[in-house]
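What follows draws every value from the coordinates through simple rules; no lab data is involved. Note that this is a predicted model, so its numbers are computed, not measured. Cβ atoms are built from the backbone, for glycine too; each structure is taken alone.
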Structure I
Amino acid sequence: MKNKGLIRIQNPPTILSSAAVVGKKEHDGPLGADFDLHAEDDRFGMDTWEKAESEMQRLAFGLMLKKCRMREDDVDAIFAGDLLNQCTGSSFGLLDFGIPYFGLYGACSTMAESLMLAALTVGNNIFNRAAAVCSSHFCSAERQFRFPIEYGGQRTPTSQWTVTGSGAMLVANDGGGPYVTEVMPGISVQKGITDANNMGAAMAPAAVDTLTRYFSCSGTVPEDFDVILTGDLGAIGHDITMELLYSSGFNIRSVYNDCGLMIYSAKEQDVHAGGSGCGCSGTVICGPVMKRLRQGIYKNVLFIGTGALMSPGSVQQGMPIAGIAHLVRISSELPGTLVSGEERGGSNG
């Protein structure tokens, strides 16, 4: 793969607007004040969990448009996905907008995948404005991948809590930032993990692969970023990623965090290893991270969306879980004003 997969966007597009819609548990967590909208019962006025997930996407997309005073006619395409079979959460949630739609399945990496594709198509003048949207719902995900909530199954210590939430971003060829300046598509990696309740361990090797490739060919070092954010490895995957990168000469400890650790108070909210689901990194990026970029608290963010590429069928057949990690660099300044580690003589260690 040319340049190990790193793509520098020649005309970096702006993230014009973003919105995050969450459930009650997410609103009660440490980032609750940074989300745009929440529901008290996680049903969002619907009679099924799946319909509630679609409604979250509809609300997030509508709020995103309202924030930047755009109409649906101003959007050329939507890149969207979720965890449900055939991406029905997205296809039904965005059905009424009448915008060309690309359904994606990147598991929990869907926010990064959709943002990457939106940025590439806008940055290469294919579209003027494209939206990136994703969602997940705890109850719909449990019903599909594990056991219905009514079953009362016992969760293992390595399990993660699927976030009930939806994130939406509008990427445009006009505006003053923040900008999507670089992307790196992930490579599927599997190390023999078959436990669907230990997704952090399954996804961590993919995060390590993407970050190692990125640092090796970008001329940057971890200290060039205000935050390096994976989503969503949880406590198990977070520690594995940090240790494996350190053994490869990349110490990210001082700037590293994970969306699955940020969105909940692990002990107080009883989420075991942390948060997961498309909505985990989707709401954290579209809510608090974008808020801090616009406030100037962050100027340079490296976002690595991680996903466990499994299905109910593959899990039931005992197949190993492949991980994927897509990388997106978001900067408040255009590339000509950014300084890389290579330029300032930084080292990898």
Structure II
Amino acid sequence: MITSDQLKDIKERTAALKQYLSIDEKIMQVEEEQLRTQAPGFWDDAKAAEAQMKKVKALQGWIEGYKEVNNRTEEVELAMELFREEMVEESEVDDAYARAIAAIEELELKNMLRQEADEMDCVLKINSGAGGTEAQDWASMLMRMYMRWAEANGYKVAVANLQEAEDAGIKTVTLELQGPYAYGYLKGENGVHRLVRVSPYNAQGKRMTSFSSVFVTPLVDDSIEVVIEPARVSWDTFRSGGAGGQNVNKVESGVRLRYQYKDPYTGAEEEILIENTETRDQPKNKENAMRQLRSILYNKEMQHRMEEQSKVEAGKKKIEWGSQIRSYVFDDRRVKDHRTGFQTSDVGGVMDGKIDGFIKAYLMEFGAQE
């Protein structure tokens, strides 16, 4: 049975959320934004109209989220009153409290996602590290983990580029995840993931260590301005491999985009290489590749801003992109995040996509700092 202090706590957290999220202001704002959608000729500019509808939907999402929290908290208060009058069982009060806590924590977590890019879809790229078949198998396991997480959370996933390995696993894959706050939730997955297990590909049954890197960038849409210099863009085409029948290999539908990038801040130059074999339509693949390029360039600007911010706020813990972030030790039944210290013994659950605990721990520790 919950205590009066626990009821007081969730009521205070609910009230705090209303203040943090400026719910009253958002209610007035959504009314104003909805009026704009009723203006004559609103749909004449489809892109502008879509951006406006997205803005309205985002505001409504915050309002509905707070209403859910407030309703759950009121249900707990009512359940406690009914319990005192012996009209409900103790278990019913506890169940109501559990639902309220879950709703509060979900909205508190979402409140950590305040950056402009957090609301966007994302591109998630996995590269196998050194180690041959074992590392390539590990990369495919990570791909499955993220696809299962996306499926469980209602995100749409498209495989933009997949290069399968000769024996088992994959060399690299690029996934596009579409849905609210996809980038915000997955940005903490950026870095090197380390696997330790008895390898099924080792004849002596030795314990082996493998690495795969994960890169997560926001998927920039047409409403965000990103400068791409046409003179720095070049294209190659190739025949797509893999399953799909002979037609896949007869037509050069695969595209390879090369962009000679020059950092506007440091002057350093690098070649950005993007491959896309998502469809059998070459123009569509080119369009998708350009969209990924825009996302990468946008992300580079974001990283620069983060670096500048970290110089000003030198006392904050710095997060190095590309560093080893998590270890998956199968024999010891342990998955541990080295940044937050969060760990679990449910290795099977994690590999089936149950990574919300890691996502929450990362956002609660680093989200506010960003």
Entry that produces 19.6 once Kirkwood radius over Cα pairs in Å is calculated, selected from I, II: I
From the coordinates of one of I, II, distance in nm of label points 7 Å out along Cα→Cβ at positions 189 and 253 came out at 2.6; that one is structure II
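Taking distance in nm of label points 7 Å out along Cα→Cβ at positions 37 and 77 as the quantity of interest, name the structure among I, II where it is greatest.
By distance in nm of label points 7 Å out along Cα→Cβ at positions 37 and 77, the leading structure of I, II is II.
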Relative contact order in percent (Cα under 8 Å, 6 or more apart) - highest-scoring structure of I, II: I
Please state which of the structures I, II yields 3.5 when distance in nm of label points 7 Å out along Cα→Cβ at positions 53 and 277 is computed from it. II
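The value 10.4 for mean count of other Cβ atoms within 10 Å over residues 261-268 was derived from one model only; which of I, II is it?
Derived from the structure labelled II.
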The value -9000 for helix-only ellipticity at 222 nm (-39500 (n - 2.57) for each DSSP H run of 4 or more, over all residues; to 500), derived from one of I, II, belongs to structure I
